[in-house]
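Below you'll find a set of structures to go through.
What follows draws every value from the coordinates through simple rules; no lab data is involved. What you see is a predicted model; the values in this text were computed from it and never measured. Cβ atoms are built from the backbone, for glycine too; each structure is taken alone.
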Structure P
Amino acid sequence: MTVARSAALFLLAALLEIGGAWLVWQGVRGGGQGHGQGHGRGWIWIGAGVVALGAYGFVATLQPEGEFGRILAAYGGVFVAGSLAWGMIADGYRPDRWDVVGALVCLAGMALIMYAPRSR
């Protein structure tokens, strides 16, 4: 397994899943800068989000590792950190130090799950 390929697939999965969820959120709840206020942006945004979420489901199958549980467990760490980053970029969210520490812990867990040496 190449770590670079695996990491790129995790990043693609995060873009699709987090981006898809964000599009659905925006379609339903709309603006309001993180306050859930607004009228929503409509069905086109929701549909684009659903397509992105569906595409995310296929990306995990491209991981070199063959264990479904391991892939999804490790991806969870990428999802946590990616969600905070997405919020910063798309919505102006400013994480506090505990958000950052938590995300780093999750990424360390991802690295252990995916890339620790195993004897098989």
Structure Q
Amino acid sequence: MATDTPPPSKAQPELPSTEKFVETQESAEFGELRRSYRSFAFPLTIGFIAWYLLYVLLSSYAGDFMGTKLFGNINVALVLGLAQFITTFLIAWWYSRFATVNLDPKGEAIKSRLEGGE
């Protein structure tokens, strides 16, 4: 049986040292990346959790209000419940767009410098 030689592999980039990781983490550029992420993600997360808790509390304690028919068999609870799904998808889309424009380029620049690309 003939021995197959493995295909030539791409040269793996040399792993940065611990000191290089710490230096990168303490850099102003990494701090800015982290601030950008937090200033977007934390307020949206808090807002969505508050919106969700409002829905749960209204469902638990304001049954008459949630049961109010808006048209046909559609009531306030159904509309607000569907709005939860819509809100979830909108936040995911908005974050994806934000990350593509603001976070990914900064992250790639940091990564390439860390791996010795520059």
Structure R
Amino acid sequence: MTPARLRALCLSFNGAVEDFPFGPETSVFKVEGKLFALSALDARPLTVNLKCDPEDAERLRAEHPGTIVPGYHMNKRHWNTVTVGDLPERQVRELVEDSYDLVVAGLPRATRHRLDRP
């Protein structure tokens, strides 16, 4: 997956926006002001921090050592850093969607319904 495809994927979700609170080199993707993905899109290798259910996070780290690791500068229980090029694109898409869905699930019900994510 290329940086442009990762960016387009993150922005494809309802209500998703890109922000640069840490400077122009770090893209922060949010829904309703809540972070669901963070990436330095110009970095090599391309990585993205994604929110993850704690049990799934541990399982994914065990299944993909070195490719999926505890979130860099994030809460290590709830966030993973994923090296994008080391995984099939389909799996990266699923991980990004799971991150978005976890964040949306924590939003008020009216907001979830507005985003079409009950």
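Of the structures labelled P, Q, R, which one yields 3.4 when distance in nm of label points 7 Å out along Cα→Cβ at positions 25 and 105 is computed from its coordinates? Of the structures listed, the value fits R. Given -22500 as the derived value for helix-only ellipticity at 222 nm (-39500 (n - 2.57) for each DSSP H run of 4 or more, over all residues; to 500), which of the supplied structures P, Q, R does it correspond to? For helix-only ellipticity at 222 nm (-39500 (n - 2.57) for each DSSP H run of 4 or more, over all residues; to 500), the value -22500 is produced by structure Q.
Of the structures labelled P, Q, R, which one yields 7.9 when mean projected area of the Cα convex hull in nm² is computed from its coordinates? Mind showing how you got there, number by number?
Details: P: 7.9; Q: 15.6; R: 6.8.
Source structure for this number: P.
Figure out for me which of the structures P, Q, R the number 38 belongs to, where relative contact order in percent (Cα under 8 Å, 6 or more apart) was derived from the coordinates. If you can, show how the numbers build up before the last one.
Working: P: 26; Q: 38; R: 22.
The read-out was computed on structure Q.
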